[in-house]
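We did not get these values from a lab; they are worked out from the coordinates using the rules stated. Predicted model, so just to flag it, every value in this text is computed and none were measured. Cβ atoms are built from the backbone, for glycine too; each structure is taken alone.
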Structure I
Amino acid sequence: MSEAKGQTLRILRMPEVTMMLGISRSSIYEKLNPKSKYYDADFPKPIRLGAASVGWRSTSLDEWIASRVV
């Protein structure tokens with residue numbers, strides 16, 4: 001695995017993402033849906049891991065969280 005900014009790249013699955021962000025699975029998919037009023041173009045896109053599985057890069061989520069801090 002490669003390292004970015006001193007962190008090991010990890011792929012997080014949905015249960016880890018919901019715990020990390022403190023929002024529900026449906027809220028995450030609302031942020032990803034361009035037709036939703038809760039759509040967030042800056043929210044990290046998932047990466048496909050298999051035919052029916054996706055995950056998110058931990059570094060992408062960390063950067064998204066950091067961009068939200070005022």
Structure II
Amino acid sequence: MRTIDCLGDICPIPILKTKKELKSIKPGEVVKVVTDHSCVLESVINNFKKYNITYEEVINGVWEIFITKS
């Protein structure tokens with residue numbers, strides 16, 4: 001699993017980093033995005049609808065978003 005550290009990054013930086021990473025992985029692989037901005041979670045869900053996305057708030061205000069390439 002590849003991890004993208006987006007702590008402290010504001011939109012659109014996390015989306016750009018995620019797009020780049022998703023281009024380099026194969027179907028079935030997972031990218032984990034770690035963020036501390038709730039707007040990033042919403043943006044990931046809206047921008048990557050063709051991917052399987054799950055997430056959890058691991059500590060208050062920090063999310064891990066898992067994106068699986070189909």
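Computing distance in nm of label points 7 Å out along Cα→Cβ at positions 19 and 35 gives 3.3 for which of I, II?
Going label by label, the one that fits is I.
The greatest value of relative contact order in percent (Cα under 8 Å, 6 or more apart) among structures I, II is that of II.
Kindly point out which one of I, II the value -9000 was derived from, the read-out being helix-only ellipticity at 222 nm (-39500 (n - 2.57) for each DSSP H run of 4 or more, over all residues; to 500). It must be structure II, since only it matches. Ranked by Rg/Rh (Cα atoms, Kirkwood Rh), structures I, II are topped by I, which has the highest value.
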